[in-house]
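Undergrad: For reference, the structures are reproduced in the following blocks.
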Structure P
Amino acid sequence: MMVARILIPIATVLFIWVFLKYFERKNIYFPTKIIEITPEGVGLKYEDVFFKTEDGVTLNGWFIPAKKSELTLLFCHGNGGNISHRLESIKSFHNIGLNVFIFDYREYGRSNGRVSEEGTYLDALAAYNYLLSREDVNRDGIIVFGRSLGGNVAIDLATKVEVSALICEGTFTSIMDMTKDIYKVRIPARFLSHRYDALTRIKEVDAPKLIIHSRDDEMIGFEHGKRLFEATKEPKEFYKLRGGHNEAFLIAGEEYPERIKSFIEKYL
């Protein structure tokens, strides 16, 4: 009886712990394997490339060149789908004269491995190093762009390598803050496997920064973008959109690429 009184609470805590870890991961990552369309489908020439991370995972990405551009945008996408679901953004960036390199995190698209927070950071670093290996890429003209969770990944990368500029769109401050928004309670950090603490890391970024966030974002509240902007140091700019999390940049129309172009021309 005494043994049962000890083992049952331990088993209960262990079950809750395992459930939380599983539930946490399933609510952060939504990878899709099937590539539905390539840049060629929207009239863009591209290179389909494979490259390796420091821990030996093979990743897939697309390099879309612009004519004689000295600037390359490294695109860290959000937590759902894969690179084939970002073609409207790719075309928008290409149209303002940027080379674009977009890659899939491990477990997404045709990339191997199993996704994790540390894995996404290693993936972004590998993508950056791949760009450095290309003779047609100016290493002094790499702009890191991240949308949604990709913004957290981009911020982490910008603390580790030299980037010309950092652009974050619809990015959250941390997983802890997101859990509080969703569940109305603050879950202690020790119970979370993922942190994605952009609010702390962005303070370390010296490059010019453009923070983009929609006032109407129903998934990642506007307050997240506002806090990131307030936390980071100059030079910085804040571009406020209207519309939902996934369509705000589309609703903005031509203003969106022009605003990004203006930011780039000002600082680069």
Structure Q
Amino acid sequence: MAFTGKVALITGAGSGMGRLAAQRLAKQGAKIAALDINEKGLAETAEGHEGIETFPVDVTNIEQVSAVVSDIVSKLGPIDRLMHCAAIMPFGKILDHDVNNIHLVMNINYGGMVNIVKAVMPAMVKSGKGDCIIFSSMLGQMPVLMTGAYGASKFATSAFAEILYHENINSGVRFACVCPPAVKTPLLKQAADTAWPKVLDENPPIQPEDVLDAIEKNIDKGEFWVLPGKGTKAGWRARRWIPSTVWNNIHKMEGF
């Protein structure tokens, strides 16, 4: 485990990746500030884990986020790790997507990340230590048909995280941007319930434990991009080197 601090703040901790991350770190003896809008999910995350304290919050509301972060620091102490997992994942063709839903995806996935970074990172950078782990997606590296709203939010997240890292590269803070393929979590079911690009069937969903293991390995080695799963790195390179070939394959696979 690469985390050596005492306090970790984890968003999206009411289910899926955020829940598993919170429980794993709590078992290692860390104090966990578990954030989510889903209070029932937070209670389930914390059950049986004395080290997890729950903080209901809407990450799109900067006033709420700032107040919760201040409360966490007052109760638990300075934040040593930020892990931003909160997201929603509806799929569908852009012209079929309700415009308000498209904006909601961006507000939660990108805007929520901006809010939590602005609330947490200044103190961490000032202290000269800590971990900033931001979840993006391979869909924030490689555009795929029927993922326009989600993909746009994750492309924005990837760009923001990369620039944040380079602007603070000598701060002493360790940064990681996590770009997994499909992961076996409730978020994936949310996507499948709306639309499902055939290209995502190329490889089976990976396990969330594999993603968390990759994060610890990469951040310990000082590697910013975390690309877990079979074929992920190859796909990441292909998108940059042969984008037209990638798009031709996607169109052939989807049939339009």
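We did not get these values from a lab; they are worked out from the coordinates using the rules stated. Just so we're clear, the structure is a prediction, and the values are computed from it rather than from any experiment. Cβ atoms are built from the backbone, for glycine too; each structure is taken alone.
Undergrad: A value of -15000 was computed for helix-only ellipticity at 222 nm (-39500 (n - 2.57) for each DSSP H run of 4 or more, over all residues; to 500); which of P, Q is the source structure?
TA: Derived from the structure labelled Q.
Undergrad: Suppose you compute distance in nm of label points 7 Å out along Cα→Cβ at positions 63 and 87 for every structure in P, Q: which one lands on 3.0? Don't skip to the answer; put the middle values down first.
TA: Details: P: 2.2; Q: 3.0.
The correct label is Q.
Undergrad: Continuing with this model, one more query. Supply the structure label, taken from P, Q, corresponding to Cα Rg over 2.2 N^0.38 Å with the calculated value 0.98.
TA: Numbers: P: 1.06; Q: 0.98.
Comparing all candidates, it corresponds to Q.
Undergrad: Here relative contact order in percent (Cα under 8 Å, 6 or more apart) has been calculated and equals 14, so which of P, Q was it run on? Working shown, then result.
TA: Working: P: 14; Q: 18.
Clearly, the read-out refers to P.
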